[in-house]
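Rule-based calculations on the coordinates, nothing more; no lab input. Being a predicted model, the structure only gives us computed values, none of them experimental. Cβ atoms are built from the backbone, for glycine too; each structure is taken alone.
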Structure P
């Protein structure tokens, strides 16, 4: 067990956490990084092997050290875990792992006081907390009538390994995001699939340029400023017709169907009342932010989200959420790490 006192406690050592650590180090602040993973890489450690670097959406360099040359055929989980590990080593960023944080609470009522971070490896206190826990550990499973009765296999994208395990089976894919269409494409190459979404997918043929990215992030940022749960950026941008997805469309793999009405032991019930038999249901239904350990701070508002002012929690400026809402992309995570440290330096506790 360990115990410590520091300026800033950083929870999570993925892209956002490491970006924050870089800027804390540059500004000469004391910090402790607690990470629940067994090794470097954050959520990338868990991505399926078939998600190779060629098919990954743009991954930004971590601040200060550019990515090494990329082999387009290398699994993203291997490449990015290796990059993060080298980054920690070259910059001398010490990460305590595996450490699972259980709670963050106010040590006292003084607004310039310290925050208490409890974990399975001891307690730490800090003048501020940067939360960079991401979403991967909280896959979202929607509730549908009859889901518990299904006799086939059900899994979430978080548990996906390879299309090969579904050979010879009919696979239902549920979800309208990037992961869903990518997995429909991949799985449909070796077996039959059906694709279901709640809304008609919006496809984008134009290049996703810097202006489009800025506009999308601004819309997500407005939601969190109002205290609403953040939407995914793809909900704003639409799906981009990459060459691979264009090929999948041509072979008929991306024929979207309106959302199923119920699940039965042998398959799913369609909107026309017919039964579509299935062996597997793959839920590509996204993730929710991992924030349960912040519950003692009572940060959530009536809208179900956390009202934000940049990276600061509006009701508790000592707590910063990076990799949340508008900063959930890799570009946004880097910017958020820098912004969080700049704001922390303006807190009363750092003016003394």
Structure Q
């Protein structure tokens, strides 16, 4: 089912660009044709860019493997268009520093920026100022919806939360108490939590979310917060760790509590350390986002916008899909 959804999403996006290409071809057919091959220059080819064009991917927690896959997709599209692609970000989880990184990149006047918005409000002004300077901007993974960004490419987080809830129900035989561990206040993660909780409440009457613990964007903090909740709530049978550092923290807390055989853990994202835990049986499953799709289509959107090749308005949101990663298929998700 997930693969069919993913194929449908990609087919829809591909069809969108085919329409754009057909439109470009139609316009070219009525234009004056060159009298000789010498009149045609490379610069007239709409899908052949220049290395003078620079496009950036910006993230927070920039050392995570998660972002490597995003940049792999971004680079792949950049190579196809013949433009320069770069990756940067704040190595920590600091809103002010993330804003500073974005503003430093914008000051170099790149052709386009794809940014993961650590905080929707904090990035709104910087994104708007970049757009005023003629810099194309899209958001990916986490959005700044009130800004002037052209599109948001990410996992349908509420739907991903529902998928995680369904798998948790299977693991727990549809019965028991659940703890949530996540970065409270981060918009995309909050959406996953909403999808998860809604699905549990509507579909599984014998399951109940009893704890919401904050990892504060840090693995150690996440482990500490969950450890306290496990001690206070000894009947917890499942943990949904809704982001990468939460998954690592959850595994640590459960292991140190001596409850690995009693508690099912579902993480989120595919950092190599988390994949190792799935492979070794310390985590039951994790949700893999379509990170390469995020990067690839972010770059494609930016290029189309920069070269006036896109339709009048791009889709406001593109769902790049998810997969459930278990011990059986984990090897497919390691980043080379």
Parent structure of the calculated result 0.75, given that FRET efficiency 1/(1 + (r/R0)^6) of positions 198 and 302 (r between Cβ atoms, R0 = 41 Å, to 0.05) is the read-out and P, Q the choices:
Q
Ranked by FRET efficiency 1/(1 + (r/R0)^6) of positions 62 and 246 (r between Cβ atoms, R0 = 25 Å, to 0.05), which of P, Q sits at the highest value?
Q
With helix-only ellipticity at 222 nm (-39500 (n - 2.57) for each DSSP H run of 4 or more, over all residues; to 500) derived as -7500, matching label from P, Q
P
Have a look at P, Q and say which one yields -0.43, -0.54, -0.92, -1.30 for log10 I(q)/I(0) by the Debye sum over Cα atoms at q = 0.08, 0.09, 0.12, 0.15 Å⁻¹, as calculated.
P
With relative contact order in percent (Cα under 8 Å, 6 or more apart) derived from the coordinates and found to be 19, which of P, Q does the value describe?
Q
